[in-house]
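> Structures for review follow.
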Structure I
Amino acid sequence: MATLQRNAQKLFYYARNAMRDIAPQALFRRRLGRLLDQARLPDRSVRERLNYYNNLQDGFAPSPNAVRISRLPSDRSMYYYDLKEFARYFDPELRIDLKFGDVVRVPKVPSIVKSRPIAGENRNAILFKLNKFRHFHMPADDVAFADKLPIAVWRGDLNNPIRTLLLEAARDLPFCDVGSPKPKAPPEYRKPYLSIDQQRRYRYIISLEGNDVATNLKWIMSSNSLCLMPPPTYETWFAERQLEPNIHYVPLQPDFADLAERVRHLERHPAEAERIVVAANAYCRTFADERAEQAICLLVLYKYFVLSGQIKPDPDVWRYISG
């Protein structure tokens, strides 16, 4: 049932965006001024978040490789549609530097990206809500923490050495069900596939970064299960840098030597575990206000085009952005 519903959502996603591409684009551009006025929401977090994602302060020039809005690459269709959803309100001749896919290095020029490293100077990596259909899938969970199985679970591809470390560390722990459902995984690490609903039957779900961020982090934190993970090293629109250990998730050592101790402690202190689940749920609700999400996306691009010298700032909008 969940798979059928998800497939229907994907069909709707593509149909809606395809219709937007077919419609006369001038109709969207005429709405920019009104949308910018509406985007100046009184909620202070809107301005804070847009300046977190796009924390550029100085003017810059787009690189020779920047692409026009009218020529955005469509080979990664979900990235294309997520960016075009808001870029279509601007002049199609405006140019954007961008990097689609899993970005693990900060671009040399200010660029729109899905992910960026947390450590160091990352100002040139401007976060945008890309591939959101996959990364911001947070289905409701109606099973209480206390009613879940007292087991830690993980499933995924072995595309990162830290994932193999987990399987080594947890191999002989009776309260762990970890493994890879991929056919190419070594036999000793292979476990049957588990859907999101099946994984959420367990109290503890381990989240591990892959090529960049952990895809499962959002749906774990929005569930009634508890997220266990090493501190993140990459971030996306979810602002993983702002997650606090022992507040929003339970931290694990990179070698997972403390995994058994962590689970035993949480089993002895269920109130502590449930407090973290509540805080994680509250963090996820930050992204549930669609009006705010759309306002921030629009303003992130607007700030990019102003600082790149491609459009003149509207005094009221720029005053709002600057605080």
Structure II
Amino acid sequence: MNDNRETLGSLIKKGNKSSGSAAIGNTCIAVVKGVAFAITGSGSMFATMMHSIADAVNQMFVFTGSVLAEKRPTRRFPDGFGRVINLFCMVAVIVVTIMAYETMLEGWHLLQHPNTESSGYWINVLVLVLSIGTDGFVWVKAMNEVLHDARVEAKGFGKFTASLRNVKRAAPPTRLVFYEDMVATSGGLLALIAVLVTALTDFKLLDGVSSILISFMMVGVAFRVGYDNMVGLIGVAAPPEIEERVSKIIFDEPLVTDIYQLRILQEGRYYHVEGLIELKRGMTLADADDIKFKVRDKLLADPYISDVTLGILEDNGVPNWVPQQE
């Protein structure tokens, strides 16, 4: 049996862990919230239930896409399937937008016809506390995934700020989980405040207001994730940090004098590297080829670089390498 054979099980193991665990967690939360909404009729609970349903559907889509994106290149698709994840994330954006629209309608209905029934509010409080804890846990896991993808070290509260700064460098499914659970956690807190205020005071309009605010946050996630994945589908250059890392690996070879040309394309969470490197004058073709293959192998040792195409030139005596600017 060929050990390199690609199986469904091996692909699933490579799938994005954040989206897989988030899909399971949000499905359970959505069921619990649905029961709570049926009992209490809270608009805030309805809004967070819709958000959890959208998150569960999206993250299952995204996990499926991340599994398919791990397929090895074929003769028909020589660049691989990395952009499949962007396509699945775009479908997820449509789901979020529809759920946001339904949530906004419910919020508007509650503004016109406030829910005056305050009995059973404690059920909503318990469910929302559970939801905030679960979404917060998944969000922290997504933060860790962002930092792992970006290769950034952070501890404690620093993880929050570091992940916000580096989320654009994470894989598309990790970005989606990060944004969605950030909104889910903050939306859960907002809904909890609304439930307590409407139950303990006469200000019943806050139920509808919180639903509309949560719907706006969902729309914000849809636009942010939609833009990121539209760019990914078109094809986008790797961030400057990746270019700097690649150029450092190339220049670590003493016989490389310059980089004449370098292009790094991001596809999903992987990078395609194409370049022309300049070598010291007077080398034989065989020696130059050895250097080229040595540099290529060093680049391919990076788990996020899927393929490398390098050409070689004799040093022309003119500095050509100019790093990409932010």
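Every number in this text was worked out from the coordinates using simple rules, so none of it is lab data. Since we're looking at a predicted model, the values are computed, not measured. Cβ atoms are built from the backbone, for glycine too; each structure is taken alone.
> With Rg/Rh (Cα atoms, Kirkwood Rh), for residues 225-272 alone as the yardstick, tell me which of I, II scores highest. If you can, show how the numbers build up before the last one.
Working: I: 1.00; II: 1.10.
With respect to Rg/Rh (Cα atoms, Kirkwood Rh), for residues 225-272 alone, the highest-scoring structure among I, II is II.
> If distance in nm of label points 7 Å out along Cα→Cβ at positions 97 and 145 comes out at 2.3 when worked out from the coordinates, which of I, II was used?
The read-out was computed on structure II.
> If helix-only ellipticity at 222 nm (-39500 (n - 2.57) for each DSSP H run of 4 or more, over all residues; to 500) is calculated from each of I, II, which structure is the one that comes out at -22500?
Computing helix-only ellipticity at 222 nm (-39500 (n - 2.57) for each DSSP H run of 4 or more, over all residues; to 500) on every structure in I, II gives -22500 only for II.
> Just checking, which of I, II has the largest value of distance in nm of label points 7 Å out along Cα→Cβ at positions 41 and 81?
Details: I: 2.3; II: 4.9.
If we compare distance in nm of label points 7 Å out along Cα→Cβ at positions 41 and 81 over I, II, the biggest value is for II.
> When distance in nm of label points 7 Å out along Cα→Cβ at positions 17 and 49 is calculated, the result is 3.4; to which of the structures I, II does this value belong?
II
> A follow-up question, please. Figure out for me which of the structures I, II the number 7.8 belongs to, where distance in nm of label points 7 Å out along Cα→Cβ at positions 129 and 281 was derived from the coordinates. Write down the numbers at each step before the final one.
Working: I: 2.2; II: 7.8.
It traces back to II.
> Let me ask something else about it. Which structure, out of I, II, was distance in nm of label points 7 Å out along Cα→Cβ at positions 65 and 185 calculated from, if the result is 3.5? Display every interim value, and only then the final one.
Values: I: 3.5; II: 2.3.
Matching structure: I.
> Related question: By the measure mean count of other Cβ atoms within 10 Å over residues 25-32, tell me the structure among I, II with the highest figure.
Once mean count of other Cβ atoms within 10 Å over residues 25-32 is tallied for I, II, the winner is II.
> For Rg/Rh (Cα atoms, Kirkwood Rh), which structure out of I, II has the highest calculated value? Intermediate values should be presented prior to the final figure.
Details: I: 1.00; II: 1.12.
Of structures I, II, the maximum of Rg/Rh (Cα atoms, Kirkwood Rh) occurs in II.
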